[in-house]
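Dropping the structures in below, format is structure tokens.
Readers should treat all values here as calculations from the given coordinates under stated rules, not as data from a laboratory. This is a predicted model, so every value here is computed, not measured. Cβ atoms are built from the backbone, for glycine too; each structure is taken alone.
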Structure 1
Amino acid sequence: MTNETGNYTFLLVLVGDYDLKVEVQGFKTGVTRGIRVETAAQVRQDFKLDVGAVTGSIEVAANASLINTENATVGAVIENRRIIELPLSGRNMQNLAVLVPGVQYGIRTGRADGSGGFPIPGQGFGVIANGQRETSQVVSLDGVDAKDPRIHIANFVPSIEAIEEFNIQTNAYSAEYRFGSGAQVTITMKSGTNNLRGTFFNFLRNDVLDAENYFHNFELAPGATRTKKNSLRQSQFGFVLSGPVLILKLYDGRNKTFWAVNWEARRTRQGIVQAANFPIDEFRSGNFSRLQRGYTVGARFVNPILIYDPNTGTP
């Protein structure tokens, strides 16, 4: 029922697509289909009913609004299609967060190659929004505070397959957001349905399939043996399962109560070969003439370096 001014409100609506129907005696029924409700969104749908029989109806296909007129919040939603289909190094949703204007990787959660992050490499979530550091961000997971209480990063992120979508607000937050002046991150998990659903996954990274680091055998001395490329054996595996709560003949949770489970593990073995430059014996005795001709240290050839007389400027 609408109030005396004709306004209506639905609170705590789940993420999804909805059809809305309005009826009142003496007017044609109004129907709007395909209304999209996103994470942390305020959606407005107005109706204008025409005089006529109740049996008649007017249907309208909802179109996405190009501008939000319900509040002044600045931000964006990363929807499920981008989460599932875009390639992610390390399979961390943080790589998608930087698609939002004004958002950059946080310092503590590190690089975009999937190996940065504290305390679990590759698994943390922390972003800088419009210059506000990740220590000022707020992260909620289905409405529950999911950030570290000290440095405000999320120490883990759900598997990609378990996330429905997430919203990042970067400025002009409304009153329900608090505790931080940085990004307000709201993550919506996939919920169970009346059918048992699941995904099993295993993503493999192996140096056999990788190219050699460009600088690995850089400036190798003539005739020197090339060193093997860096070793890497990394596997991310797990599953996402969901369904209705069914307890024998005692309880049937279909259309009412659901469960969902997400488990993921990572196994990484990595070795890095590095070349170091050190003084040859001639340098230790004060003879630096080899600098002009170049010299070999270990397996690396150091290119010639000219030394100039500071008084005359001649080599």
Structure 2
Amino acid sequence: MSAEGGTKAIIAALAANLGIAVSKLVAFGFTGSSSMLAESIHSIADSGNQGLLILGRKRSERDRTPEHPFGFGRERFFYAFVVAVVLFTVGAAFSLYEGVEKVMHPHDVESPVWAFAVLIVAIGLEGFSLRTAIKESNSLRAGKSWVAFIRRAKAPELPVVLLEDAAALLGLIFALFGVAMAVATGDGVWDGVGTIAIGLLLGCVATVLAIETKSLLIGEGADPEQEKRIIAAMESADEVEHVIHIRTEYIGPEELLIAAKIAVNHDDTAADVARGIDAAEARIRAELPEARLIYLEPALLDRTKGAPVAETTEDTAS
């Protein structure tokens, strides 16, 4: 993911959410609508979340240290996970509480014109933010479905912004429905129903984000297609007979760690093996620029068996 594209989407979402949060709070003050209050808290939480994503990106750029020899790339995964937690606890839990409270103790929506005006303006602003995130994502998802893009993306910012903006837009529609029904029927319970729907929606989005960012935090490797390209790049070096086994892991959104055992010819000199390793590394980086850390272990090839000398169970090609 390009840093420029991700930052642009985050800034657009942050600007939209700050403006929307203020307008919703004003509308809540005039209407007393629980849906408006829930949406206000949602927008405030989203604004904080965008701030966390920016903070995570900034902290991930720190230089590696002896204590953290592989750098701080995972900071972006961590802060994306924090976003999921905030969205669930602040957004979903509060909305559900407020919605249940309103259903149990309903009251009329006051000054509904304010609510309708703010919700319509907010829908337009959120639509702009979502459009920006979609535009930035389209240049990166390379024909993949949206589900595949969100599941496979190693840079968490755009998937997070996409899901947040989509949830915000749907939440506004739920709030508009709840307020409209409360005004039309004179029954404030509908306002609470809209608030509960917002809470359930935010809970679902937060769960999806938590699952995906948890996977990144634990450590995800290259996808099968990328791994095939890495193996092909290594085996294209004349001194490399074949790849015995390979392990990969993203230690940051744009930094892939590769460790592999490669079979080399028994008759090759140390200089030949060194040249082969250098050639393999160069070809891997040409194929996948994010492959910044590469560790290759040579193993002698036993010509009589066509297998590495003293091959173990773990030395099985992946």
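If you work out mean count of other Cβ atoms within 10 Å over residues 46-53 for 1, 2, which one comes out largest? Mind dumping the intermediate values first?
Working: 1: 11.6; 2: 22.8.
Largest one: structure 2.
Taking mean count of other Cβ atoms within 10 Å over residues 86-93 as the measure, the highest value among 1, 2 is held by 2.
Assuming 19 is relative contact order in percent (Cα under 8 Å, 6 or more apart) as calculated from a single structure, say which of 1, 2 it is.
Details: 1: 11; 2: 19.
Answer for the origin of the read-out: 2.
Work out which structure the value -1000 belongs to, where helix-only ellipticity at 222 nm (-39500 (n - 2.57) for each DSSP H run of 4 or more, over all residues; to 500) was derived from one of 1, 2. Matching structure: 1.
With FRET efficiency 1/(1 + (r/R0)^6) of positions 22 and 206 (r between Cβ atoms, R0 = 25 Å, to 0.05) computed per structure, which member of 1, 2 shows the largest figure?
Between 1, 2, the highest calculated value is found for 2.
1, 2: which one has P(r) over Cα pairs in 20 Å bins from 0, in percent, as calculated, at 29, 41, 21, 8, 1? Intermediate results must be reported in sequence, preceding the final value.
Details: 1: 23, 39, 24, 10, 4, 0; 2: 29, 41, 21, 8, 1.
Among 1, 2, the structure yielding 29, 41, 21, 8, 1 for P(r) over Cα pairs in 20 Å bins from 0, in percent is 2.
Can you say which of 1, 2 returns 20.0 when mean count of other Cβ atoms within 10 Å over residues 102-109 is computed? Among 1, 2, the structure yielding 20.0 for mean count of other Cβ atoms within 10 Å over residues 102-109 is 1. If you line up 1, 2 by distance in nm of label points 7 Å out along Cα→Cβ at positions 126 and 270, the top spot, with the largest value, goes to 2. Consider the structures 1, 2: one of them gives 1.6 for distance in nm of label points 7 Å out along Cα→Cβ at positions 166 and 190 as calculated from the coordinates. Say which. Label of the originating structure: 1.
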